[in-house]
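A short reminder: the numbers here are calculations on the coordinates, not readings from a lab. Just so it is clear, the model here is predicted, and its values are computed rather than measured. Cβ atoms are built from the backbone, for glycine too; each structure is taken alone.
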Structure P
Amino acid sequence: MKIDFKPITLSDKEIITSYTFPGDFRNCDFSFANMCSWRFLYDSQFAVVEGFLVIRFFIEDKSRNAYMMPVGQGNLTRIISLLEKDALHQGHPLLLLGITPDAKKELEMAMPGEFHYIPERDYFDYVYLREDLVNLTGKRYQPKRNHINKFKKLYSYAYMPITPELVPECLELESKWYKANRTEEDREELSYERRSITYALKHFDELGLTGGAICQDHRIIAFSFGMPINHNTFGVHIEKADTGYDGIYALINQEFAAHLPEHYTYINREEDLGIPGLRKAKLSYHPHELLEKSAAVKKAAVHYEAFGTQKANQDSLAEMF
């Protein structure tokens, strides 16, 4: 059996979220908005196979394919075997990315000892308790409260939900932020990010996004948006602000969290990508969990006569990345 993958489009939101929302995986990779708004970079595709949602995307300048953890109910061993055949047909061993500890547990129950796991610290997700980000209680959050109080003493402001009418102003602020923060070293990465942001803002309602903005003196000076990852976890995908206002990032963080529905116990603020300043900022909010994510590579060489392909075993892991 060959898996019939198709590109992820806006029209696929209902079918994809019917698998991801009820589940317990809360890594940011399972946000439909992320899948869709970054498809230009990864050629992300999906299929529904025997009760499972499977996602395939492309890495290394689209020279090889990788997969997310299948989501669903049924025979996981068979689904993994189908993915392995698909991977080998493309000329590579099976590679699953974003494998969290709960996903690893499922893989090991289905196929014990058949994967090699490689933790990728730069891609660990920062997961917070919503109540911590809203209340900022205790000595450890004193610096955040100080920043917010300073802002409130200096400025009056209004918090506003993002609507289609606010999108042009949000795009204007993002453009200002981009020009102020880009460097030669990260120009490409920031260009990718702004393309994703632009797509998300222009398809805000279709993606199912929720967002909020800080307005000061009739001007948007900060905005944030995201969407639910599953039934109890909300993913914050973007947060941009005018750094000329001291305390603005702490304020938009708190206000956005406070305006989210209370049934979202957890807030996932995604990875730090190994960027020192971003890592320091995310750690300063004291995550409830640093959600480990690993690459999972099939250990054993497998030869499928139907595909005429044989790939290396665990001894050649170094050549796979």
Structure Q
Amino acid sequence: MSSQTSRILHVLTGPTAVGKTALALDWAEANDAEILSCDASLFYRGMDIGTAKPTAAERARVPHHLIDVCAVRERMDVAKYVAMARAAADDIAARGRRVLVTGGSGFYLKAFFGPVADEVAVPPGLRAEIEARLEREGLGALLADLRSLNPGGLGDLDVQNPRRVTRALERCRASGKTLAELAADFAARPGPFADWAVRAVILEREPEELRERIVRRVEAMLRDGLVEEVRRLRPEGIEENPSAASAIGYRETLAMLRGEMPEQELAAQIALNTWKLVRKQRTWFRTQLPGAVRSMPAGEARVDALFPGVSRG
């Protein structure tokens, strides 16, 4: 394999339950590739059933990276993910193998296409000051400050969202720049994988087919012991980590175990929330990924046609 070929990221994404895992395994096996996970729920050790984590047998077929890298009480962020993903991709390429990125976690996925975090450092004292003002004076006072610092307007900022307004004001105060200037600076920055070529495919299915697959998936998870898995994870600190505790399947099961939801409603609630996530994912893929990314019906996807031009050797 040439060095040029080895510096290509092959990205296979799509919504939850679309069928990424099986196709990724087949393609990786056929093309001397290793899989780099881009699924935020797979980071955590012990979160296996509710995440549809690749099994030990599947991971024996193809090496996987960035799975089981955190305890459930440990928080992951995009900077940590990028550093680990970059190290894994460089290692895979150095060994002459191909890299297949697979998963549907949009915030992490975006790291392969461009910058994901700016370099504005917000002093803790400033953050505490602004949060205290929000509680004392309300959102309107923060918005007034933000507008005074941005005479050209606030762009598409969600001005009804206190967290977004607070973060925007922090960044403007800390940097001395307007939101438009910060956005321009961000867009001009190279992404963490700017020195790699990226080929990407989004798998799609019709909504009704996805709904049916979600229902079957939830039924299988509950049959395989999701409730017992969540019971085991509570003493390990899953509720101390908002990202892990809010993962679909886990947040509903935790609510049920705390007595906040009847057990008979658990399957339906997980399926409903999974479908809501899928709708958000489909919109995100359409609006946030580059236009050059190809879409492919999952039922018609073939290993030999997934990434045209790839050949062994």
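Quick check on the output: -10500 is helix-only ellipticity at 222 nm (-39500 (n - 2.57) for each DSSP H run of 4 or more, over all residues; to 500), derived from one of P, Q. Which one produced it? This figure was derived from P.
When distance in nm of label points 7 Å out along Cα→Cβ at positions 96 and 272 is calculated, the result is 5.5; to which of the structures P, Q does this value belong? Corresponding structure: Q. When percent of Cα pairs over 24 Å apart, for residues 176-295 alone is computed across structures P, Q, the figure 50 traces back to Q. Assuming 0.95 is FRET efficiency 1/(1 + (r/R0)^6) of positions 72 and 224 (r between Cβ atoms, R0 = 30 Å, to 0.05) as calculated from a single structure, say which of P, Q it is. Computing FRET efficiency 1/(1 + (r/R0)^6) of positions 72 and 224 (r between Cβ atoms, R0 = 30 Å, to 0.05) on every structure in P, Q gives 0.95 only for Q. Can you say which of P, Q returns 1.00 when FRET efficiency 1/(1 + (r/R0)^6) of positions 136 and 264 (r between Cβ atoms, R0 = 41 Å, to 0.05) is computed? Label of the originating structure: P. Of structures P, Q, which gives 43 when percent of Cα pairs over 18 Å apart, for residues 168-231 alone is computed from the coordinates? So the calculation was done on P.
Computing distance in nm of label points 7 Å out along Cα→Cβ at positions 48 and 208 across structures P, Q gives 3.7 for structure Q. Structures P, Q were compared on volume of the Cα convex hull per residue in Å³, and the highest value belongs to Q. When mean count of other Cβ atoms within 10 Å over residues 64-71 is calculated for each of structures P, Q, structure P comes out greatest. Structures P, Q were compared on mean count of other Cβ atoms within 10 Å over residues 24-31, and the highest value belongs to P. Which structure, out of P, Q, was percent of Cα pairs over 19 Å apart, for residues 112-255 alone derived from, given a value of 60? This figure was derived from P.
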